[in-house]
Structure I
Amino acid sequence: MVTLTDSAIALIRRLTAAQEVGDHGGVRIALGPARGSLSVQMAHEPRDGDQVVDADGARLFLDWAAARILDGSKLDASVRDGSVRFAIL
C-alpha cells in the first residue's frame, strides 16, 4: 500500500476543500494514456474497484494499476510555480 508524506496529506486536504468534492471526495490516481504514466484528478468518490487510502482525512483513490505501481511507495506533493506536483519516493 502507498503511504503519504505530511506534505501530501496537507495538500490533498487543501485540494479537496478548494474543489468542493464533498466528504467522500479525494484525489484519484489512475493509469494514464501513455505507457507507464499516471493521471491525477479530483474525484467526488472512488470508483468501483479503487483502493482507498485515508491518511488523517486526506483521501486518495487508486485504480488497480496505480495501486500496483505505487505499492510500497511513499507519495509526496508540493506546489511549484502554481502547479501541484506529486512525486513518488
Structure II
Amino acid sequence: MSIVYAAALALLGAAFLMTGARLVRGPSTFDRIMALDVLAVLLVSGIAVHTAVVGETANTTVLVVIALMGFVGSVGAAHLAAARAERRDRA
C-alpha cells in the first residue's frame, strides 16, 4: 500500500467522521441533509481511490449508483424540508 493511498484514505476517513458528527448534531434539517450528501460523496471518493489503486473498473457501476442515489436523496430531502418550512411559516 503506497503512502499516498494510505494518506488519502486517512483523510477521507477523518472527513467521514467529522461529517458524521455534523449529521448527528444538526442543528437544522438542512445541515443534516447536506451531511448526508457529503457522506455519499465521501463514500464515492473512497471507492474511487480504491478502484484507482487496485486497477479494477468493475466498481464503476457501484460508483455511479451511489452517486445517483445520494443526489436523488439529497434533492428529495431538501424538497421535503423546504415544503415543511414553508408550511411552518404560513401557520
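Any read-out appearing in this document is the output of simple, stated calculations on the displayed coordinates, not a laboratory observation. Because the structure is predicted, anything quoted here is derived from the model rather than measured. Cβ atoms are built from the backbone, for glycine too; each structure is taken alone.
Upon calculation of relative contact order in percent (Cα under 8 Å, 6 or more apart) from the atomic coordinates, which of the structures I, II produces 35? Value 35 for relative contact order in percent (Cα under 8 Å, 6 or more apart) corresponds to I out of I, II.
Name the one structure among I, II that helix-only ellipticity at 222 nm (-39500 (n - 2.57) for each DSSP H run of 4 or more, over all residues; to 500) of -31500 was derived from.
On the way: I: -6500; II: -31500.
Working through the options, I get structure II.
Here distance in nm of label points 7 Å out along Cα→Cβ at positions 31 and 79 was calculated and came to 2.6; which of the structures I, II was it taken from? Structure of origin is II. Can you say which of I, II returns 55 when percent of Cα pairs over 15 Å apart is computed? Answer by label: I.
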